[in-house]
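Quick heads-up: structures coming right below.
All of the numbers you see were taken from the coordinates with simple rules; none came from a lab. Keep in mind the model is a prediction, meaning the values are calculated, not measured. Cβ atoms are built from the backbone, for glycine too; each structure is taken alone.
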Structure P
Amino acid sequence: MNRKRASRWLWITGAGISILVILGVIFLVSRPSTRLTTSENSGLVFSRTVYDQHLADELAAAPEHVLVTGPLFRAKGVPARLFEFGADLKLQGSRTLANSFFYAADFDASGKLMFTGGGCNDKSGAWATCAAVASLTPSTEKTDSSSTALGLDFHEFEADGQGGYWAIRYDSVACDQQHMKNCGIKPDGTRVTAIGNCHLVHVQNNRITSDWSASDHLPDGETRSARYGEFVDVFHCNSIDSYKINGARKLLVSMRNTDSVYQIDVASGLIDWKLGGSEMAGASLALSNPGTLGITGALVDPSQILSGQHDARYLGNGQFSVFDNGSKTNRAARGLVFTVDPKTHTATVNKVFVDPMGATSGCTGSFRPIHGGAYWVAGWGCSNSGITVFANDTTPIVSTRLDESAAGNLSVTSPDMGPLRWTLSYRAIVGK
């Protein structure tokens, strides 16, 4: 495949992808009383690698299942499929999906799996402005077409346990004196006229009840990379986690194009702290143990901490997790667990879970605990590493990925994507 052709298809610097490519997703769930899949054969072949047989045997008894919708880059006309694995990553069943666009997902209070589907993508494929909210049960799959009027993006859906949810939406903000550093000149030499403004929204009864605007609260020039479509994607929000600390509602948001994770106070809209990216006065956390991330001496580049990260989550008791793609570096993708001390304004990295295959992840990906933190699951995003389950001490236990030599896999994945055709996942979530 020549470079010009590759450049048309491999515009994968963000969590979004080309509009011609249909998306997939991985998510971890507590085992439902009735499975979401059947025993029908998908034709896909997965390659499973066991690193520790004793721990893999223990995993087989765990109640959690891993559900995978994909593969991520499918050949034209190939339907999306839902695959169900045991916690030990042995395939249990599969199911064909009507909705070919299946991205962020979470269980609502009734146990129904809700997800973002459909959507009118920007021409870069990096975001959407009319994603629909859909639901999946063992016997039904439904899409709420009225939700498209909310103008939602597809990167996040987090149920609030009370019939509502948190999501992401975009609008454009004209380049003016307030946003000059985020504007400038496009690679084709034309001047940027507008930037994409990321909104974190809460939706209840199909109405937006809370709206936090990135351009209203972040300093100009916060971006470290950008995507060019109808407007310039300078933030690229890709995950939201909502929780309370001492009674105050907080949002944890990952922004890929700033290489940063932020904690936001919902009541005031102010940023409590920021990890990674460029220095933000009064917000950026100091890293108490940089050597844990291989940083020696002074910090040369903020991407040494986070680079193109996804799926930032609050674990409780001051602990957080995040999937670090390493997408603008030469290092392997990794899952991080870290603690924030608001009194000293520092972050301490507690654990680092590294891809056993040593691959960098170009986009997407996830990292979350299983079984109360006894194990962890990483979806490695845009690489051929698939998914891995780790022990809590960071020991890899088992991985599964698409078998690159299987003829059936060659027929359903997109050859135009080159090595990225073997990408399996978007995200892993823990069922509530």
Structure Q
Amino acid sequence: MGSSLRKSTEHALPESQLRRGQKTFSDLLERAPFGIYVVDSNFRIAQMNVRSQNGAFRNVRPIIGRDFSEAMGILWSEPVAQEIIAVFRQTLETGEPYYSRGFTSTRHDVAVTESYEWELHRITLPDGQKGVICYYFDSTRLRQAEEATRQSEARYRELAENLDREVQARTMELQLRNEQVLRAAEDLRELSGRVLRVQDEERRRIARELHDSAGQILTALGLELGSLAEDIHKIAPQLEVRMAAAEELVQQLHREIRTTSYLLHPPLLDEAGLSSALSWYTEGLSQRSGIQIHLDIPEDFGRLPRDMELVMFRLVQESMTNIHRHSESVTAEIRIVRESDTVTIEVQDHGKGMSQEELRKIREGGSGIGVGIRGMRERLRQFRGDLKIESDESGTQVLVRIPVPQNLVAGFAQPLRPAI
């Protein structure tokens, strides 16, 4: 009897250890944070954690003890199922591990595309038989997120490319428009210059007509009145006073026509240059207006191109006209400086100045500025000159800078030359 008891105890011990090993193995499977199952040597599903039963194998019931090939046929299409079965058999027969990192396919049971990362290893089961253990991770959401990211990147890349093309197109359009604007501005500058030259030529013609035609007629009329005055002295002395008044009116008209003719185009500007023309002009304006004008221009100022001298004369003329009409100043200073590459004109009065609103309109160059200032800018534009106006309660300053043509810079120090 003692012998039978020992044999029973020796036989029970391995079974107890086997059960403990199986329990430990099952506990490990359940604690795994991923899907895990075991296929035994008979190619049946021997063990599977709950995560797998409720996950990838949720539509396979019963599952434990089920033929693995049959389970794969439920989950996947025939070609995919056969490929998976072949990989499992290869690992079971050879012990060669298998790793899959990019498995994605449409399930046969639910017609949903899912992705998995899984690997196979051959193991020895607690009963001593060989089996295959499969670890897998459901990467469907990860792959969907990656695909969504790729699509987003593709959309953003397409948007960026479209935006870049649009920017390039807009840039080219803006460049074209800028070129058109520059050409239009250049055309406008050229047209403005032609208009001003035509105006100046017309002024010169009218001045010449006034001087030659009307002046000669008035001279003849004066001579005729003088002869008539002698006859009146003899035959009608009582009309001498009225005759003298008529002669004075003719002389006054003669002076006014001559002044108007010179203001339209001063002959001294062509004959003697800017310095002489401005001296004559300021002296006459001072007599007519009562404004004390101080002109500061170097004696060796020299000559400039005829058109430039005319522009400078007109700028001074327009500035002084504004002082006479608007500033209420009794004094004015004109200062002209010629440097190697620039001529500077400064006209200053000590009148009431301009309001900030008027000054703002002038600086912005928009509507509301006077025709005279607009004309000054148009004249300067053809020579690429700059006009700056400052004004406050102490008076107004007009500052003009005009570049000297490069072909005249080298001859700057030379004496007076004829106007070009």
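Determine which structure produced the value 15.1, 44 for Rg and Dmax of the Cα atoms in Å, for residues 242-401 alone, calculated from the coordinates; the candidates are P, Q.
Label of the source structure: P.
One of P, Q was used to compute relative contact order in percent (Cα under 8 Å, 6 or more apart), and the result was 9. Which label is that?
Q
For FRET efficiency 1/(1 + (r/R0)^6) of positions 250 and 362 (r between Cβ atoms, R0 = 35 Å, to 0.05), find whichever of P, Q sits highest and give me its label.
The structure with the largest value is P.
Determine which structure produced the value 0.90 for FRET efficiency 1/(1 + (r/R0)^6) of positions 138 and 202 (r between Cβ atoms, R0 = 41 Å, to 0.05), calculated from the coordinates; the candidates are P, Q.
Of the structures listed, the value fits P.
Given that helix-only ellipticity at 222 nm (-39500 (n - 2.57) for each DSSP H run of 4 or more, over all residues; to 500), derived from a single structure, equals -19000, which label among P, Q identifies that structure?
Considering all the candidates, the number was obtained from Q.
Could you figure out which one of P, Q the value 9.5 for distance in nm of label points 7 Å out along Cα→Cβ at positions 66 and 354 was computed from?
Q
Which of the displayed structures (P, Q) returns the greatest value of Cα Rg over 2.2 N^0.38 Å on calculation?
Structure Q comes out on top.
For mean count of other Cβ atoms within 10 Å over residues 58-65, which structure out of P, Q has the highest calculated value?
Of structures P, Q, the maximum of mean count of other Cβ atoms within 10 Å over residues 58-65 occurs in P.
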